[in-house]
Structure 1
Amino acid sequence: MSKKAVVLLSGGLDSATYLAIAKSEGFECYALSFAYGQRHRCELRAAENVAAAGGVKDHVVINIDLRKWGGSALTDDIAVPERKAAKNSGIPVTYVPARNLIFLSLAAGWAEVLGARDIFIGVNSVDFSGYPDCRPRFIEAFQNCATIGTKAEDEGWKFNIHAPLQFLNKAEIITRGTALGVDYSLTRSCYNPAPYGQACGKCDSCHLRRAGFARAGIKDPAPYVSAPQ
């Protein structure tokens with residue numbers, strides 16, 4: 001039997017990469033995406049394209065309206081800062097409170113139903129915006145929490161939360177994905193895209209993406225509204 005894994009799929013370059021990694025490791029992948037009220041909904045279209053290209057067994061999109069309480073530039077009427085403004089100290093305003101905690105909890109629920117013991121998430125602590133729910137300590141703690149809070153505890157098994165990109169920079173991620181045949185033209189990574197999906201070219205996410213492709217020596221196939229800063 002194939003090993004089953006739930007893969008959190010945002011439609012960005014990171015999620016496309018670790019989907020390819022999961023497939024290369026022999027997992028039968030079940031993709032999970034979220035329409036959570038984010039302003040960058042073009043990522044959901046990208047997630048559909050990445051899931052189709054990646055040959056997932058099933059792709060589920062769950063609706064959660066995190067705009068009900070906002071608290072982030074991605075889910076509230078707060079301006080998305082440009083790269084220079086985003087470099088201030090502290091957690092950036094683009095952080096969505098408890099987002100990965102919510103996503104992983106739902107992923108664990110679906111995995112339990114599927115009989116899957118593995119969950120893939122694309123958190124990173126090298127080229128990232130400083131979000132607390134992307135740190136290794138959080139992933140380790142959630143893995144223990146998911147095991148204790150489900151039937152895994154009684155049945156004597158545990159969840160494995162895979163974060164294969166945790167200690168890779170963007171250039172390394174892109175190089176790894178390219179070697180696995182990832183089509184990055186299908187992905188979108190911008191926090192504040194134009195109505196037709198073009199990336200703004202000014203936010204922190206755009207900067208990290210562009211810098212990663214430049215360091216990898218590979219052309220970024222994503223469409224942009226503005227020229228590099």
Structure 2
Amino acid sequence: MTLDDLKLFDLQLFQPRHGYRYSLDPLLLARFCGQHPSGGRIIDLGAGCGIISLVLARVNPAAQVVAVENNPEMAELVERNIEHNGLGVRVSVHAADVINLRKCYPHSSFDLVVSNPPFRASHTGKTSPHAGRDTARHESTARLTDFLVAAKYLVKPGGRICFIQHPSRLTEFIHATAGLKLALLRLQMVHGTRQGQATMFLAELAKGSRAGLMVEPPLIVRENNGAYTREAAAIIGE
């Protein structure tokens with residue numbers, strides 16, 4: 001186990017030394033969600049070590065946040081990180097599978113639903129020798145569509161849903177959102193370098209909205225010399 005500083009948000013997070021460790025993805029998603037000082041209720045589907053939940057709690061000081069994590073060991077780690085950072089009053093962890101959340105919460109009970117679900121469908125891509133990484137990278141019980149179904153159920157009309165996902169699944173993502181009658185409001189591609197292909201996409205959705213899609217300028221993570229771009233450095237606090 002390691003204890004890592006996230007100074008930009010005044011956070012310290014315990015993480016497995018060799019299991020799943022957060023990368024840039026959750027910080028990009030938290031930035032994409034934006035700041036909403038008025039608060040509200042936020043739920044994070046597939047919380048990992050709890051980084052998105054904790055960052056959103058920091059930047060939205062009036063919000064109540066629920067971190068949903070299916071892996072019991074990771075759920076315990078989320079609880080540890082919540083308490084270590086003194087956020088137990090506003091952030092809670094719920095050890096549950098995304099496909100069972102209808103039994104746990106009333107319909108339309110959250111203002112913001114966020115998710116960094118596994119990027120790979122089950123039985124695709126390389127497997128990892130480190131315990132915990134495959135669960136975070138590959139779908140197990142819940143598929144991408146299940147995360148979207150849960151998000152639609154949980155979000156209030158007029159609320160927002162924000163996802164980050166791998167570009168190889170963009171067509172599947174758009175098809176699923178259309179089938180669920182979720183409006184795609186914003187889309188941003190993330191590129192490792194200016195010349196490289198997209199490595200992730202960020203999407204904002206809503207139910208009951210007729211607003212058109214806004215495609216934002218791409219986010220570039222690194223310059224050609226390997227240094228973080230100004231925008232990426234601001235997101236991670238470097």
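Laboratory data are not the source of any read-out in this text; all were calculated from the coordinates shown. Model, not experiment: these values are computed from the prediction. Cβ atoms are built from the backbone, for glycine too; each structure is taken alone.
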Quiz item: One of 1, 2 was used to calculate distance in nm of label points 7 Å out along Cα→Cβ at positions 77 and 101, giving 2.0; which?
Solution: 2
Self-check item: Of the structures 1, 2, the one that 16.8, 50 was derived from, the read-out being Rg and Dmax of the Cα atoms in Å
Solution: 2
Quiz item: For which of the structures 1, 2 does the calculation of Rg/Rh (Cα atoms, Kirkwood Rh), for residues 141-212 alone return 1.17?
Solution: 1
Quiz item: When you work out mean count of other Cβ atoms within 10 Å over residues 13-20 for each of the structures 1, 2, which one comes out largest?
Solution: 1
Quiz item: Which structure, out of 1, 2, was distance in nm of label points 7 Å out along Cα→Cβ at positions 37 and 69 derived from, given a value of 3.1?
Solution: 2
Quiz item: From 1, 2, which structure was helix-only ellipticity at 222 nm (-39500 (n - 2.57) for each DSSP H run of 4 or more, over all residues; to 500) = -7500 calculated on?
Solution: 2
Quiz prompt | Answer label among 1, 2 for the case where relative contact order in percent (Cα under 8 Å, 6 or more apart), calculated from the coordinates, equals 23 | solution = 1
Practice problem: Identify the structure, out of 1, 2, from whose coordinates distance in nm of label points 7 Å out along Cα→Cβ at positions 53 and 165 was calculated to give 1.4. | Solution: 1
